[in-house]
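Only the coordinates and a few stated rules stand behind these numbers; no lab work does. For clarity, every value in this text was computed on a predicted model and none was experimentally measured. Cβ atoms are built from the backbone, for glycine too; each structure is taken alone.
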Structure I
Amino acid sequence: MPCPKRLLLQQEGFTGLQIRSLCEGPYSHHLLAISHTKLASLLGILKKHGVSGPVSGNLLTQSPTVLRLSLRNVEEKIEFFGHYLGANDPRLLLKLITHCAGNNSLISMSLQNIRRHMSLLHEELGMDPADIRKILRKFPSFLILNLQRNLLTKVRWLQEKGLDKKAISWLWKTYPNVMHLSIEQGLSERLELLKEYDLDLNSKEGLKALGFWSSRSLKTLLARFEALQKHGISRSDAVQIVRKHPGVICCKEETIAKKIDYLIDTLHLDISELVHFPAFLNYSLEKRIIPRYDALRKLKSKGLLKKDLTVSSVLSLSNEEFTKKFQSRAS
């Protein structure tokens, strides 16, 4: 590759590793095929929209086909995202410009395909631009998914399971990772898990469970369910805990263990408390549980707290409410 291109990449702040990858890696032919002038113009377009230095280097090394796109094509897509998102969300625009999944990037997709994906959400599920922006923020990879196999087929399959369009729309907006699950394994397996815990897919709790579980493998979910039983929780109580708070089995096993140990060894409470208030396992031990109980212990030592409180009354209050109700007594 001629030196001017390498020098240009250096001047633009690309890392040495990025430069070597573009100049000498398996996809270096993409860089060889374009002129120095086009490379400079492309980098100028990206910089205009806040993508420069190692960030643009990361985009081009992960998705080198961007180098082969026409400058007009790149400009059109960035302008489309900018117009769609509005001028008030430059961080999301930057995220979309630089988003890559495997060797694919949103910028390397055809504008027609991008529009089709957005139209699906609008026409099939009744989403408005604000809803679609919410999905783009959480899960930009949905634009790269195969429209027929990964999106339309899943809409139809979920409808066959009894969900209406409003429920599917809510599920995808709130838990867009669900779109990434395959029907054969991901979705079907989780529906079987819902049945095992006596959760109805058509209920709010069932939809939440499916959403929570979409970001974890089935093996992980089952292992974390087993982790509950290692601490003396019966299977029937563990099922009740998961039914009430499905996100519990998304917690790491060591995190579950630490919180149960604190409940029993430090707070001297019975394990059955988790059946009454399973959300205990979802609160941060260091940022919420320990600081709050330390504050209550100090109040009790000063005689300012006369009665024992339920776990839910201690943890479910917002920080502002907790401070007003308890910590202000000590001042």
Structure II
Amino acid sequence: MEQLIRDSSLKELLKYVGAKLEQREGALFYKTKKGRWAGTEKKIETKSDLLNIIYHYIEYGRSLRNPTKNKAYSTLGGIALLHREFYLAVECYQKTGKSEKLRETAVNALEDGDAGSLYEASRAYNILRDLEGVHSVIKAAIGQGIAGEIENYLPDELCTDFYAKLDGYCKRHGFDPCVKFPLAKSINAAFNLVPKYDLGIGVAKGGLYSSFLFSLFGLKTYTVEVHNHNGEGILKIENLAPEKLEGKRVLVLDKDVVSGNTLKLVAEALGKMRASAFDVFLSYNPVCESGASIGSVVKNVPKQFGNVFYPALFGYDRFVEALETLEEKLKS
């Protein structure tokens, strides 16, 4: 804190915003001298407290005109970067449009390597639309053993594009938008499983999410609907003649399993069509592994299915390769 208080750039910035620092009774106070908050003061505990209150004044202080604001943002961004306050540095440099400073912030945050710093690095790279930079953040997260944070680091454009196209996929198959799941947790599953199967069957409409994702990785997918009529389940498979399934390796895609009744109907139909083998992928992890009340009751998966897959079974060893494949497919 002492080093920050002595910083000449900070003193210059305080002049911009019309404020001063006072030390009394062993504490530091930020006091506003002019503008809409003249006379107000706030006790400062940390560097982050001080820099954030200055940012707040620059952002909302009406007495500052645009040229002055830009200079103030630029100065505050430099101070924030120097003192490793990456969130504020990204905020300031985004407002001033200084791409070279955004990149410098991203590089420094990436070097720090903790989860919070990596998030700010990914934010800066996303603002810059630098996919290679985002990939470097993801690699660092995997290397640091914090792969669980990857969902927060995914490229913004990829997520926006994927979910928009997913809604279109559902509409083309005659359904409203389906349930959306964290993308990072499913990417590696699709990347690893698709080469092992001849075709996939998505159980509408919960399974449409995985059906679309797996199709992007090259799996030919069909949709199956299961309805209840007078207490009996009725199953309809979209444009899939029995001969197309005979001797094929089939992966059924659904969001979860509760009673297992829906999957039982699907399994019976696949057996009649003489599929050589059929497994199932569930978007929800088992309840005991998800740590939440929502999840799959894996013990209720019908015995006709061979393997039961879910996201928690797949690591992140080839995640960047899988991500690059998905990016290319979404572009095509």
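Of structures I, II, which gives 0.35 when FRET efficiency 1/(1 + (r/R0)^6) of positions 120 and 312 (r between Cβ atoms, R0 = 25 Å, to 0.05) is computed from the coordinates? It would help to have the intermediate numbers written out before the result.
Details: I: 0.05; II: 0.35.
Working through the options, I get structure II.
Computing distance in nm of label points 7 Å out along Cα→Cβ at positions 40 and 296 for each of I, II, which one ends up highest?
Numbers: I: 6.8; II: 5.2.
Greatest value across I, II: structure I.
Work out the source of 19 here, i.e. which of I, II gives that when percent of Cα pairs over 23 Å apart, for residues 128-223 alone is computed. Could you put the intermediate results ahead of the total?
Values: I: 19; II: 32.
Of the options listed, only I reproduces it.
As an exercise: mean count of other Cβ atoms within 10 Å over residues 208-215, calculated from one structure in I, II, equals 25.5. Which structure is it?
Details: I: 20.2; II: 25.5.
Computing mean count of other Cβ atoms within 10 Å over residues 208-215 on every structure in I, II gives 25.5 only for II.
Supply the structure label, taken from I, II, corresponding to P(r) over Cα pairs in 20 Å bins from 0, in percent with the calculated value 27, 39, 25, 10, 0.
On the way: I: 25, 40, 30, 4; II: 27, 39, 25, 10, 0.
Label of the originating structure: II.
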